[in-house]
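Values quoted throughout were computed directly from the atomic coordinates according to the rules given, and no laboratory measurement underlies them. What you see is a predicted model; the values in this text were computed from it and never measured. Cβ atoms are built from the backbone, for glycine too; each structure is taken alone.
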Structure 1
Amino acid sequence: MANLALQGNVHSSVANIQPKYFTLVLMLFSSTWLTANVAAVKMVSIFGVVFTGGFLIFPITSMLNTIIVETYGYKNARQAIWSGFTLNIIFVLFINIVNIIPPAEHWSMEQEFRSILLPSSRVISASLVSFFISDFLNSYVMAKMKLRNEGKFLYKRIIFANSLALSIDIIMFIFLAFYNTMPNSILFSLLVFAFIKKIICQALLLPVTFYLIHKLKKKENIDIYDIDTKFNPFLFDNSYDSHRPKLQLQSHVK
């Protein structure tokens, strides 16, 4: 495979490449993020280990974020994060609007509706803020390390970026959601236990992440490098100019 992105050799067909699967991955990312927040209301027990239902889904959302930034670049990862964040905000907004409207006389599940779809606003806010920031951190570190390592050491990039982002995510969420609601010793134990569980889960998903990245790059015939990208999270530009001196799209040549 010739690494055209680093050699600067521009082939005319590269500029016409359009990602075929990005929209699908984007939808999966946004939907799993929302589903994880809803599922977090339920506490589950597997082999005696208790955690929220969202814990089973959030690692998949994090994996999809890693796949997007590694395959499609930071700009598209930024678009995905904002899309998922907006979807969650819209969900919370309209669920609360529906809750304000008086229920019909024959409606007998008002309490169930509120218990499942109206969890503590503090917990939801903590989840959105912590995951939003940690996802941007993961995307930034992945993109920068890819440039620095010239596309090599994918495992190293994933492990380092994911571990750093997970640490920030867990610390922010635990303290934003539960600080002053329980003794500090229990809070610290909860933080450590959550970190261990997430690290184990991400380690188990690492081969899957690597495999999907490899397959997507091959299917899409692209591998975006964030050369000259502005990493401001509040920009919404997701276009890549393949005609610049340093090619930002890598063509996979057999």
Structure 2
Amino acid sequence: MNRLRLGRVDVSAVVERAGPTRPTWLLPDAAPEAVERHRDWLAPHFLDAKGRFLQSIHTFVVRAPGLTVLVDTCVGNDKDRGGRQPFHMMRTTFLDDLRAAGVAPDAVDVVLCTHLHVDHVGWNTRLDDGRWVPTFPRARYLFARREWEHWSSEADADAGRVMADSVTPIVDAGLDPDRKLTTDDLVGGDNLFVAATGVTDGALLNGVKYTRDGAETDSIVIRSRSGTVRRVQAWHELDKLTRFSGREYR
């Protein structure tokens, strides 16, 4: 992926694995005819000629003066995933690729897990003499307390394996899941804006809610200089959006 430069911030991606994926593996209702209706904007970057999604599992590397952040940490090596392919006992060159991109494990300052699914937390830890230890020893790991509470109480065996080898060792190493972040923690720099819209319900934002005639979204905008936090609740008329954009939103 090409690097993106935003002022003094540099954003790039290091890919762990990428390739075509059967749409129904991700979205059970993504029948071929439903996917084909969206080919005009999905292809060629996200849909191939055979109607398969082009999936990439990667970490975003965010670099600013004096700060290196990883956003999500992929699947990881040596992880027991109950035989479920392609994630079970993977062996990739991810750490070597990360170094080739100029990021050594001990140079990472922050690891941010947007959520705690199997393909977002794997390289939080690595296997060292039979123990799972933090891969990025200097980093401060961040994830939402609501995610931690949910997956810690989940009885599913697959989720339990993910928590046991990729999340719980980070907490055991000193992360405090009860610590609340302030605006200064979330937004730094001289004059930085952060904007986000919820997709599914989370600790900070509500997810998209669909009704018969439209959709509601929940967004937040944070400015570092003033400490201002704005919340935006928006209503979208899907028929008008379809006429305006030429894309089907239902």
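When Rg and Dmax of the Cα atoms in Å, for residues 192-231 alone is computed for each of 1, 2, the one that comes out at 12.1, 40 is 2.
Which of 1, 2 yields 2.7 for distance in nm of label points 7 Å out along Cα→Cβ at positions 80 and 136, as computed? Working through the options, I get structure 2. When helix-only ellipticity at 222 nm (-39500 (n - 2.57) for each DSSP H run of 4 or more, over all residues; to 500) is computed for each of 1, 2, the one that comes out at -22000 is 1. Of the structures labelled 1, 2, which one yields 58, 49, 38 when Cα extents along the principal axes in Å is computed from its coordinates? Checking each candidate, the match is 2.
Can you tell which of 1, 2 yields 14.4, 45 when Rg and Dmax of the Cα atoms in Å, for residues 112-199 alone is derived from it? Source structure: 2. If you line up 1, 2 by relative contact order in percent (Cα under 8 Å, 6 or more apart), the top spot, with the largest value, goes to 1.
Out of 1, 2, choose the structure whose coordinates give FRET efficiency 1/(1 + (r/R0)^6) of positions 24 and 48 (r between Cβ atoms, R0 = 41 Å, to 0.05) equal to 1.00 when calculated. This value belongs to structure 2.
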